[in-house]
Each structure stands twice: as C-alpha cells, then as structure tokens.
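Chemist: Just below sit the structures, each encoded as structure tokens.
Derivation of every value follows stated rules applied to the coordinates shown; laboratory data play no part. These numbers come from a predicted model, not from an experiment. Cβ atoms are built from the backbone, for glycine too; each structure is taken alone.
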Structure I
C-alpha cells in the first residue's frame, strides 16, 4: 500500500508465500514481564520494520498503539507505555549489536541468524494474528493482471504441500513459515 501510494502504482497480492516471524531478544531477561520500568528497547528504524517491531511490543503487552490512522505505526503512535520504556530506533542491521547494551531488542530473523543469536535469547515471538497479516510475503502483480491465468498457475504451483514441507525442512526453527493456509 505504501509503495503504491508513493509510486502511483497498482500492485496487488495474488498469492501468499511465507512469513518470517520477528522476535524480541534479551540477554538479560528470560521473560517480557521481567523487563524493568524505564528500560531501553531497541527497534529497527526503517518504516516497515519499525512498525512491525511496535506491533510486537504491543502484542507482548508492553505498549498500546493508536492504529486509527491505518498506516504503518511509528513511535508517535504509542498511546500507552505503562513501564515508561525508552524505544530506541536504530538501523535494523545494528539491532543485534545493541542487544548487550539494552534490556531487549526486536531483531529481524536474518540479522539474528547472521549474528548467531541463540533462539534461547528470544523472549517473545511475533504472534501469527491479524496484526502480523500485513507482514506476509506475497506474489505480486499489477491490478490489471490479477486474474492472469499464467500468474494464477504460478500461485497454485507455489501454494502446495511439498513447498510447505520444504520450507519447514529448511527452517526447522520456524524462522520462516508457509503463509498461504494461515487463518489470521
């Protein structure tokens, strides 16, 4: 939606592929509830991942968001922050590096893997719910081509059990999940 708006485009989703759940990691705490008041949480500063990280913090019960604008959330959309958390926006690639100097950090899967961050350090995983639906990767087409027979065949070929099985085999830690059958 953001790309379409910025580029006067008309790209639409014609099929779902995967979702890569994002995690909240901590080297200091084992549970979200242990994070003390006034602690610093690092989140990615790019528009998409900042919004996604804020939804993770919302779903973890750490903040409440005002999502009435219907756009991607920013720190300005935090409606309630009962612990008085300091949300530090940094480059997504730097979130693993910041982990030792903050209470927790929301880190994208690819950066966590590259930094060899243990899954044991994950204290919260993005739930697969209506908030996460917007982060599903999809097969795209121009609006005018959404019913193209060849494109529909590509989607049908991708959204198969053998593809789901391969994804699960390649990502046994559930780092990536097939998304076409999710009921969000």
Structure II
C-alpha cells in the first residue's frame, strides 16, 4: 500500500483572488490554484495520488513559496522561474509542463507552437488538455498559451485572471491579438 502523501497548504490574498499554494515536505511546489477552484485542485490530486493518497495540512509560507508568490504579484516576475516544482501526471503532461516553464514572461506562444516544441506537432489537442490539467498555474505558466489566431483561449482560473496575468507580465490585450513569442 502506498503511503499517504502529506501536503502543506497556505492561502494568500492576491490582486485577483485568494490563492492556494500547496507544497510537499521537501518544499516542492505541488499546486498553485485559486481558492474558488478548490474542487479542481482536489480532482487533480485525486487523479494523481488517489482519493485517499494525500492529505492537506494548513501551513504558513511552506518553503517560502507563499512569499515568492507574493513577490511575483508585487512585480518580481523572475522569481517564479526559480521555484522548485514537483508534479505528478503522465510523462506527456510533465513534458508539456516542463516546456511551459521555458516561455519567458512577456511572451506568449500558441498551442501548435507548444506541440512543435515538444516534438509532437500533431498533438495540439493533447497539448491543450495537458495545459488544462496543469496543477501549478502561474509558475508553470499555462496562461502564456494562446489561440492560433492570437486570441485569448481558456484558462482554468477564468479569462479575467488570464488577461490580468498577461498584462502584469507586460502583454497588453486589446481583445484581438497578442504578440506571439515564436
């Protein structure tokens, strides 16, 4: 029987809503999500670790990760690039998530470009699904992926948050197209 994974969770107010930050006992970031989407967080964790394979325990600033996220919201955009992440998921999902971390702030790419970058140019839909299953939003910057025509596409935290995050990172969105960082 696999032992239960103990995860530490903190919650912090941000300019765009309360955020849940989840770390393991090695200070690896396991999740960053919005508190109003706790159901999604539990679904992803149940999928990755089993319904009884994890437990969330309240913690203050686990591994300094809460402070790091607050620094990001205060303008230190580079800080998220240094945070240690520990994800479950399939090998394909982890490959997509790893590539997402290579998109610098201030840049966007399309789903098709993301698929091309991981060597799977025909896997655009699968890349989109992996992007949507990302448990570590912002740090694994799924918000930097846009539609083929440059328009904003779905974001698990909501389109208003995606638009805010991109603007915070220096990408203005007029409702039409965003600059592509190809």
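Chemist: For FRET efficiency 1/(1 + (r/R0)^6) of positions 21 and 101 (r between Cβ atoms, R0 = 25 Å, to 0.05), which structure out of I, II has the highest calculated value?
Modeler: Between I, II, the highest calculated value is found for II.
Chemist: Using relative contact order in percent (Cα under 8 Å, 6 or more apart) as the calculated read-out, with 20 as its value, let me know the right label among I, II.
Modeler: Structure II accounts for this read-out.
Chemist: As an exercise: distance in nm of label points 7 Å out along Cα→Cβ at positions 109 and 141, calculated from one structure in I, II, equals 1.2. Which structure is it?
Modeler: II
Chemist: Of the structures labelled I, II, which one yields -9000 when helix-only ellipticity at 222 nm (-39500 (n - 2.57) for each DSSP H run of 4 or more, over all residues; to 500) is computed from its coordinates?
Modeler: Computed on structure II.
Chemist: Between structures I, II, where is percent of Cα pairs over 27 Å apart highest?
Modeler: For this comparison of percent of Cα pairs over 27 Å apart, the top structure is I.
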